[in-house]
Structure 1
Amino acid sequence: MLPEYLAPAVDVVVNTIVPVFAVIGVGWLLASRGGVDLRTLSDLALMVTSPALLFSVLAGTTLVSSRWLVLSGGTLWMVAGTAALAWVYVRAAGLSRGALLPCVFFNGGNMGLACSRLAFGEAGLEAGAIIFVSIALLTSFFGIWIAKGENGIGEALRMPLLYGSAGGLGMALTGTELPRVVMEPIEMLGAMAIPLMLINLGVQLRTLEIRDVQHALGTVAIRMIGGFACTWGFVTVLGIDGLDRQVLLLYSVMPAAVINAVLAQRYDSSPALVASSIVLGTLASLVAIPAVLLYVG
C-alpha cells in the first residue's frame, strides 16, 4: 500500500501523463506509415478544433471575481517572469523567437485541469479553470504574436483562436447560454482538439530531426524551475495561502502546452526545438509534479 500522501502523485502519472504519451505515440506510428500532411493537421487544430475547445470550456466556466484576481494575477506574473527569463536566454544563445513559446505558455488544459482535480478535488478543478482561462487568453494573442514575429499582432487579430476565447469568456461573464443544437457541434469539435494536437506532436517528433537537446533542456528549466521560482515569490510576498497557493504552485511546473508545437509548425518558428521541449518537459513533469504535490501538501 502506498502512503496516502503519495496517492495524488501516482494518480497524476498513471491517469494523466501516461495517456498523453499514448496519444503522442499514435501520431508517431501514423507518421511512420507515411502520407500524413502535417500542415493540414496543424491548420485543423489551430483554425477549428482549438477555438471550439476554448469557446466551449470558457463558456461553461463560473467566474468568481475575488478568486479571479488572485489566480489570474498569479498566472500573469508567472508568464511575465518566465518570458523575461526566456528573452534573456534566447538572446544570449542566439535562438529564434520560437524558443520563447515553450518557456512561457504552459499546459493549463488537459494536464493542468486533470492534476488539479486529482490532487485537490472539485475545489481544485474550479481554481484550475480560472488559471486555464487566463493562460488560454494569453496564448490566443501573445502565442501567435511570438510565433509569427513580423505582423504578428495583425495575424493574432485574424485568428479564430482569439475570438473563440473572447466569445467563450463573454458568455461566461454575461451568463448567456446558446441552444444545445448550436453548442453540441462546438463541443464535439472541441473534444477533438487535445487528441489532435497530441497526434500532431507525435507526427512532428517522427518527421522532424530532434536536435539541440541542450537548448530544449534550457527551455524546460525556464518553464519549470523559473516558473516555480516566480510563482513562489508571488504567493510568498502577497501572503497567498490555502488552496489558491497550492494550485498556483502546481501549475507553475506544468510542461509547455502542445499548442506551442502547432504554432511553431504553422509559422516555421523553431518547430523541432519546440517539439523537443514539449516532450522533454512532459517527461520532466513525471518528477516535477509529484515533487510539488508533496511540497504543497
Structure 2
Amino acid sequence: MKKIDLVYILGNGSRWRNNEIRYSLRSVEKNLNIGKIFIVGEYPSWITGAIHIPAADIDKNKQINARAKYLVAAKDKRISEDFILMNDDFFILKPIQAIPYYSRGTIEHMMNQHPTKGGYYYNSLKDTKEVLNEMGVVFPIDFEIHAPIIFNKDKLISTIEMIGTKKAYSFRSCYGNLQNVEAKKTIDFKAANLAEFTYQTNRSPAYLSITDSLVAAPEFRNWIRRTFPNPSKYETDRGLGSDILPGGPMCSLKYYVKKTFIYFGKTHCIGEIIPCEVMDEIRNNPNMKDVWEFK
C-alpha cells in the first residue's frame, strides 16, 4: 500500500531561523511512517530530501496565504491523493499509526469563549459560521485544532470552490463541515506560554503546537533539544543551526488593542492582538500608552 505524503506550508516569518521545522521534521522522522515530504512556500537552505514547491504569499492575511498554498499542493500531481498537512510549529511526540480528525466543539461555542470578541481570529470564526450557515450547516463544528490533519485533494479543491477565495475563513472548519468529516472532540494542543507548555507536557499529548512567545523561553528550547536531540536525514548542517537563538522582538504576554490606532499606515482595531514587532516599537511611546493593554 502506498504511503501517504506529508505537506508543510512555510512562510518567511520564523523568529528562530526555521528551527521550528527542524525539530518538527525530527519528530516526524521519529514518530510517523510516511511517504514523501513536500514543502510549499519557503525552503530553508539547510533542508535536504524534501520536495520544494515554490509559492509566494499573496496577501497580508496568513489564513488566505495558507489556503492558497493548500490549493497549490492539491493541484500538484506528485502528491498523494490524501496527504497530511503539517505546520512547521507542530511536533509529534509519540509514535502515530493514524491521524484522526479533531474538534473543539461548535464554532459558536468557540466564539463565546473568545476573550475579546474581536480581532482577525474571532472575525474568521464569525465569517466561517455565517458562510456555513448559508450553506445549510446549522451548527458548524470547529476543526481549528493545532495538529496535523489529512486533506483529500479533490475535496480540498471542492471546498475552496464552495467558499471562494476572498475572505479569511477558518479553512479546516470549512473542510470538516462541508465534507462531513467525523471528528473526535479534544482539548487543543497549543501552548502559547510556559504555563500552557507545562500543562500540555503534563497531559502527555500526541502533539504539541507552539508560538513565538514560547520559542523565546529557554525552558522550551532546552526541552525540545532533549526530546529530539538527533539530526534528521533532512538536515544538511547536521543540526549545527539548532544552536541559533531566537532573533527579533518576542512577546511573553499577549497585548491587545484598547483603542483603535493607525501605525505606519496600518489600522489596529479594538480587541486585536498587537503583533510583537509593533508592540516592541510602541511600548515606550508615551503618546500611545492608552491604546494597548496586556492580559
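All of the numbers you see were taken from the coordinates with simple rules; none came from a lab. These numbers were taken from a predicted model, which means no experiment stands behind them. Cβ atoms are built from the backbone, for glycine too; each structure is taken alone.
Here are the numbers for the structure shown:
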| read-out | value |
| --- | --- |
| With distance in nm of label points 7 Å out along Cα→Cβ at positions 157 and 189 derived as 2.3, matching label from 1, 2 | 1 |
| Value 0.94, calculated as Cα Rg over 2.2 N^0.38 Å, assigned to which of 1, 2 | 1 |
| Kirkwood radius over Cα pairs in Å, for residues 125-164 alone - structure with the largest value, from 1, 2 | 2 |
| helix-only ellipticity at 222 nm (-39500 (n - 2.57) for each DSSP H run of 4 or more, over all residues; to 500) derived as -9500 - corresponding label from 1, 2 | 2 |
| Given 34 for relative contact order in percent (Cα under 8 Å, 6 or more apart), calculated: source structure among 1, 2 | 1 |
| Structure responsible for 1.15, with Cα Rg over 2.2 N^0.38 Å, for residues 109-268 alone calculated and labels 1, 2 on offer | 1 |
| Rg/Rh (Cα atoms, Kirkwood Rh), for residues 29-76 alone from the coordinates reads 1.02; which among 1, 2 | 2 |
| Among 1, 2, structure where distance in nm of label points 7 Å out along Cα→Cβ at positions 69 and 93 as derived comes to 3.8 | 1 |
| Rg and Dmax of the Cα atoms in Å, for residues 149-228 alone derived as 18.2, 50 - corresponding label from 1, 2 | 1 |
